[in-house]
Structures are given as structure tokens and as C-alpha cells.
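Peer 1: Dropping the structures in below, format is C-alpha cells.
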Structure 1
Amino acid sequence: MPTHTVVVSDHDFDTLDIEREVLDDVADVRDAGGDVDVDANVDEYLIDADAVLNLRYDIDRTLIERMDDCRIVARYGIGVDNVDLEAATERGLYVTNVPDYCQEEVATHALSLLLSLYRGVTRYTESVTAGEWERDVATPIRRLSTQTLGIVGFGAIGRAVADRAAALGFDLVTSDPFIDEETAADHGAELVAFETLLKRADAVTIHSPLTPETRDLFDADAFARMRESAVLVNVARGPIVDADALLAALDAGEIAGAGLDVFPDEPPVADDPLRTHDRVVATPHVAWYSEEANAERRRKAAENVRAALLGDRPANLVNDV
């Protein structure tokens, strides 16, 4: 008989069959929210849990201090900015993520947004749909082998982007304080300072985590340093880009376009001008998604919970417990 209680704080899955399959013999799996639109009652479920599986619900210090029996908060994803890591560590509470479940998908999506911007796909589609047949609606278009791609954040996803972009003919530069020149060179990139990347790149893709250092990394000053012909792609975290500064840069012609899979607030308000801007290609935070990636993140998060409940040290720990 199961001896533990696992609470899923929030999710957007049709069922919890995968979680229950992994945890069936050690825990009852309970659904606190049912979908991503959770309410205040979720806290009351979580404070009695032995473990929590978490998607987007905010697990702050106040809540953590009430979770007396909890051993682990396992995120269904890479980022952990919605969990207070300091409070969890003080409590001896494991926090885990799934850092590798969607590397292929996010890298592919970043290139999809980038190529859409470069080739004017959405502009041409809108033109043809409107009954037009005009080449000039998306000019000028540049040959990729004449362009330099700047990759901000050179972890696993940034490297996957580099490998794909090199095959398309891009020259590559990267900025990441946690890698060395040899690591960059192994993937065909030159390691440079952030300010140098902004000046040299014809296109920039973002693959950094959201931290105090990266929040609003792309602000008015950063856009002023970029080329007027440059485009920006963000498939990482919305708050890394100052949305007001981005809008101002697009309107002033400081940069040529943006591909956004993430926004500072999601979903953005209906009248957010970035949603309808003629030089923005936007998708609804789906860069991570494939059927395979979705199943993988769920299974690996549940396996982390299983390890913790059985007294083992779970994989993919993000705090020092």
C-alpha cells in the first residue's frame, strides 16, 4: 500500500497516468489544481504533501515554511524561478528540475523563429492571404552565410542551436560567463563579451536562465548597441528582455525584428503591442513542446520524486541539500 502523498500543484495534462504509473507503489498522487488555472486552495493541499510535482505554481518562502512533511519539489521543466530555492535549502527540501527533456525542441524552435524572421515568412503569408503577390513586403533578405549569429547562454540548448546554425552557414559568437573558449570552439563559436556580441551579431538568440543577473539583460542600452538590421529571438524566459525597451527599439528602428516564444507576463494582455507588431513573430511558449518531450519531462520529474520518497538522493538537484 502507498505510504506517501504526492500533490501535483498544477498541470496542463489530460490525465496523471504517467505520474501514477511511476509512483503507484509508493504514493497516492493527488491533483490540486487540475490545470494551470489554480486557486488559493492549492496551498492547503501542498502543506500536507510528502512531495510536490510543480509546473507554474508559485512556491514561495511562506508556503515552504508550512510544508512540514515535504521532502521534494520536482519541477516539470528546466527553470526553477517560481520556487524559493533559499527557503527550500534552509528547510532541507530537495528541489529538482528536468534540464534535458526538450533540448532538441527548443533549439529547433529558436531556428524556426530565426528563419521566419530572415525569410519574411509571416509577412509573405499575410500578403498572399490578402490576395497580394508582392516580393517587397519582406525585403531586404540576406544570405545566411553572410550573417553572424550571437548566442547568449551556451549551455546544452545554446550549443544545440550553434550546431544547427553552423550547418546553415552562420558565423557564430557566444557570450556566457560559465564557459571557456575551448567549449565554445568545440561548437564552432567564438567566446566574446556580451557587449561585443551585441555589436557584431546580425541575429541574437537567448538561452540563459532567469537570474537576478539576467533579468532585463536586454534593456534600452543593449538594444542601442545592436545593429539596426539585427533580429532578436527569445526562447528562454520572458523577463530577460525588457518588453518596453524592445517595443521602443522596434518602433525606433534600432533593431529589425524579434521572435518571441516567451513574454514577461504570460499570457500577455490582449492589447500588448508586441502581440500584433508587424516585425514580431510570436508563439505561445511552445518551444519546449513535442509529444515525446512532454512525456519525458513528466516521467523524469516523477522519478525524482520517487527517489526522494525512497530515501535516495534524486537526480537533477538544483539546490545544495
Structure 2
Amino acid sequence: MRVLVAGAGGAIGRPIVRHLVSWGHEVWGIARANEGAARIAADGATPVIADVLDLADVTRAVAAVRPEVVIDQLTALPRHYSPQAMRDTLASSNEVRVLGGANVQKAALAAGATRFIAQSGSYFYRPGEGLAEESEPFVADGPPLVDGSAAAFLQVEDRIRSLPEGTTGLVLRYGFYYGPGTWYSPDGDMGEQARAGQLGVLGSGSGIWSFVHVDDAAEFTARVAVESQATGVVNVTDSDPLPMRDVMRTFSAFAGGVEPAEYPITEATDADGVFYATKMRGASNRRAREEFGFSPRRLEWLRP
């Protein structure tokens, strides 16, 4: 198949490309500049340099590819994680996801593509009991960072649901990535923060976090893109959801860090931080396992 990956030079885009290439598909990856193009070429795909925020530019580029399948992994997250860094990049990241993704989709439809896979997240379900299934709603009227990110993902999802007749689309709500090239690896940003004593537990730390190894997510994404015509929404998470307090403690130990400090919630505490620490709801991977045979590895830092 002829497959176009938007965001092909990113943490999940690269292993997606490598899987598709190894399976014998013709793969192209969109890059913003030469550095990203070099990574795409190193992974065995053909780089296409285009500004996804420029509809005319991306239309020109995609027309030359004539993809059958499009995998949208566009994002613009900061290399260093902090609440302030996330706030500072929220607008630009959402613009890339919403406008950039829409431009790629329009260009690909015009070029004849019939299958679309889009990235979403499993971290914005409305607080409640148990793990959230895909039918449950996202948080509404949440704190600014959560609300803005959730709204952007919902715009992406609505675009996939509105594809024209004769095309199929699937939304993948990933858990937090961990593994090579991500924040959550011993040599990644959060590993460095763990060793610097910068990780902490806020309040009760009872919010439930769902992760997924980036290679498991990539293999699943590549497979459902080219081997399935499934539609709708799928949570792509592992089977080891943990309270935030246990995430911080076990990951820090795994990365060679120190015991995370504990911080009380006060009137001055960041509201987004309170959501992630105490209100976040883990996601069920039941559909991925039962309908698609997804078999994610155990959360790496919980292995004996």
C-alpha cells in the first residue's frame, strides 16, 4: 500500500514508519525541514518537505504521493516537560493538530486517499469510577490546559467522523507514551528530572494514569492502518493503569532517581496539576484487546 505518515519524524512516527517499511509498504513521511527529512529517510521512507499549516503547500506535496492511507501523528510538544512549557506550547501544538491535520486530510482526499488514522489521547475522560470505555465523554469545563487539549482532540475526532462516503477513519486514543524517544525513559526528559529530584506527588496522587510503550502503540497503529477497515475510536493503552503517586515513585526508581517529594494542594496550586494528580481517569483497552488482538507489554518499570 501507499502510506503517508504525517509527523513521521516524531517519537511514534518513526517506529510506525519502520514497521510499514519492514512489511513492504511504500511509505512517505511529511517533514517540516531537512532535519526531519533526514530521519525519515534513515528509517527507509521517502521524505516530503511541506508546511502542514499551508494548505497550498501540503496539497502540492501530497498530490505527488497519491497515498491510499494516511496516518496523522502531528504534534508539537516541548522537548522538556513542565506545566509552564505545556501552557506555552498549547496554542501552537493545537494548531498543528487541528489545522495542520485538517490540511493534510483535505489534500489526501483530493489525491484519492481512502483510509485515515488519527491521533487522540486517553487522558481527558470525565472523572468517574473504573476505567473509561471509548463511549464515555471527555471532561467539560476543566482547567485551561486540560480543556484546551481535550477540545483540540475532539476537533480531530469530529473531522475523522465526518469523512465522506467511500472512506474509512479510525481514531486512536493513546495512553502516555513511554520508551525510546519519549519523556518517560531513563534517558528521556522525565528520567533526567527523576535523577535531579524534580518529580513529585501532588496531594493524594490518586489520579489514574494509563501508559503505552511507544513501540506497542506504533505496531498497533501501522497494523490497523493497512490491515483493517475498522472505524470509530479505540483506546490504545497497556493493562497496567496506576495512581499518579505510584507512577512517580516506581518510574523514579526505574530511572535511578530519588524518592519523589510530596506536595499539598493549596489555593495557589495549579488547577491542571490537580486534575492530572487527583482526578484523571485511566482508560480501558478492552476494545483493542478483544477486537484487534492488542497485547501490550507490561509497564516496563513494573517488571520484576
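Peer 1: For the read-out P(r) over Cα pairs in 20 Å bins from 0, in percent, a value of 30, 51, 18, 0 was computed from one structure; give its label from 1, 2.
Peer 2: Values: 1: 30, 51, 18, 0; 2: 34, 58, 8.
The value was obtained from structure 1.
Peer 1: Figure out for me which of the structures 1, 2 the number 16, 12, 7 belongs to, where semi-axes √(5λ) of the Cα gyration tensor in Å, for residues 159-198 alone was derived from the coordinates.
Peer 2: Details: 1: 16, 12, 7; 2: 38, 9, 6.
Considering all the candidates, the number was obtained from 1.
Peer 1: Compare mean count of other Cβ atoms within 10 Å over residues 151-158 across structures 1, 2 and report the one with the greatest value. Don't jump to the answer; show the numbers that get you there.
Peer 2: On the way: 1: 23.5; 2: 17.4.
Answer by largest value of mean count of other Cβ atoms within 10 Å over residues 151-158: 1.
Peer 1: In terms of mean projected area of the Cα convex hull in nm², for residues 103-142 alone, which of structures 1, 2 is highest? Working shown, then result.
Peer 2: On the way: 1: 3.1; 2: 4.3.
Comparing 1, 2, the top value of mean projected area of the Cα convex hull in nm², for residues 103-142 alone belongs to 2.
Where a number appears in this text, it was derived from the coordinates with a stated rule and is not lab data. Computed from a prediction, not measured in an experiment: that's the story for all the values here. Cβ atoms are built from the backbone, for glycine too; each structure is taken alone.
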